[in-house]
Structure P
Amino acid sequence: MLELAPDGFEEIDGSDWLELAAYADGACEERIRAAFTGVSVTPVDESWADRWREFHRPVRVGGLWIGPSWEQAPSGEDVVVVDPGRAFGTGAHQSTRACIELLAELERGALLDAGCGSGVVAVAALRLGFQPVVAVDLDPVAVEVARETATRNGVHLDVREADVLRDALPPADVVVANIDLGAVEALLARRPARTLVSSGYLVGRRPCANGWNVVRHLELEGWAAHVHAAVPDPARSGPRLGTRRNAH
């Protein structure tokens, strides 16, 4: 359905059925009819184009106000403006909010947003005082949107197109990864920083990777997030020094 209606669609759950609904023009309707049976069309009034805005409301998280551009941002507060669009991340999703809440608790330093989507977490990190912040994503559309989000908020954000599981990563004190569980585990195996904040998976699941301790756990409406601290690796801490005396 996402391929047929790339601008988005609604999922409506019934007791024993699932309805997918998209606002569509004639060409989109033809594509959907060719792919699905049981297609129905309901005319909508002229206000439909603005009605979706009702579902995107501001949130306060980590001491920040995060909301879309058509909402009046409060004066005197740290603000992140992000509009829903072509890349994941409006600030309202539970996993995004959880990541920002956990970042607000951490010591500030250099930060890497691995899989940045719309760039909302990276811009929030800048507002929280992390510097420098680098945002990477494999999707070129996400890279473009993240740059737009940074421009909208008047901040400098280093956004790069890269695969966080294969490409070289910039040095960072903290990595945040709001991506799927398998990708988080693969990223942990690379040991990209001494602290990693992860989310993007449901409560009851937790990334498993050697060399890390979970030091903080947060749950928001069915979604889980964790702060991982790297266990010091003796092999990377330099040569072992000692003395030996002959026994008499």
Structure Q
Amino acid sequence: MGLRAVLFDIDDTLFSTTQFAKVARKNAVRAMVETGLDLPEDVVLKELEEVLTEFTSNYDHHFDQLLRRLRPKALESVNPALIVAAGIAAYHDTKFRELKPFDDVIPLLQALHAAGVITGIITHGWTIKQAEKIVRLGLVPHLDRRAVFISDQLGISKPNPKIYALALRDLGLQAAQAMYVGDSPSHDITPPKSLGMKAVWAKRASRFQPGPADATPDHVVQDFVELRGILRERYELGV
């Protein structure tokens, strides 16, 4: 049974979420300090990382919580809304400038599309945040519009294999006809493999290592040039 679809994770698979977040948070803290937050940048950044750990990255009021925790003396003379707004603006400015896919992502998607292969996304996260990433990364023209599946929108979170089963059903695919590419062995390899899909561990920006309960990926790649070669040689796709 031939391969008809290649579906991808987003974060730390199509771009380095970890590196982007590091730069964006540093820029946000610098802007807050320049606006009147009278504390060393390293102190503020360390506290922000703690806020992110406690409230998760999907929380919408990190900077407000940050100021509540720090209680800087500067707030006696500076409206805290200005400091928060400076941080938000700097974070979003970083998105405008630096949120880009890895260089080999778009060429692979273009080649898959030209070969008649369905290209899509299965991602875990809040609907608007993940959709914004897809748009800002410039992926929309290279995806099958039916093949974008976001956990929050579907009410199913990774690593529940139901999110993969739903994608297969909606696209009219048998499991053996689909490949999934992601950075997390427990979220992106084990669940689709349990259904009979092909699974590729993209190690380039991965922060994870396989655990004892994780399935063995069909392929392990450092980049999408390597993946493209596998698709040509092992699956006879004209990419």
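Every number here is computed from the coordinates shown, using simple stated rules; none is lab data. Here the structure is a predicted model, which is why all the values come from computation and not from measurement. Cβ atoms are built from the backbone, for glycine too; each structure is taken alone.
Could you tell me which structure in P, Q was used to calculate distance in nm of label points 7 Å out along Cα→Cβ at positions 64 and 96 as 1.0?
P
Of structures P, Q, which gives 10.1 when mean count of other Cβ atoms within 10 Å over residues 8-15 is computed from the coordinates?
P
For which of P, Q does distance in nm of label points 7 Å out along Cα→Cβ at positions 24 and 168, calculated from the coordinates, equal 3.3?
Computing distance in nm of label points 7 Å out along Cα→Cβ at positions 24 and 168 on every structure in P, Q gives 3.3 only for Q.
Given a value of 25 for relative contact order in percent (Cα under 8 Å, 6 or more apart), calculated from one of P, Q, which structure does it belong to?
Derived from the structure labelled Q.
Ranked on distance in nm of label points 7 Å out along Cα→Cβ at positions 56 and 72, which label among P, Q comes first with the largest value?
Q
Using the calculated result 20.3 for Kirkwood radius over Cα pairs in Å, pick out the matching structure from P, Q.
Working through the options, I get structure P.
Among the shown structures P, Q, from which was the value -6500 of helix-only ellipticity at 222 nm (-39500 (n - 2.57) for each DSSP H run of 4 or more, over all residues; to 500) calculated?
Value -6500 for helix-only ellipticity at 222 nm (-39500 (n - 2.57) for each DSSP H run of 4 or more, over all residues; to 500) corresponds to P out of P, Q.
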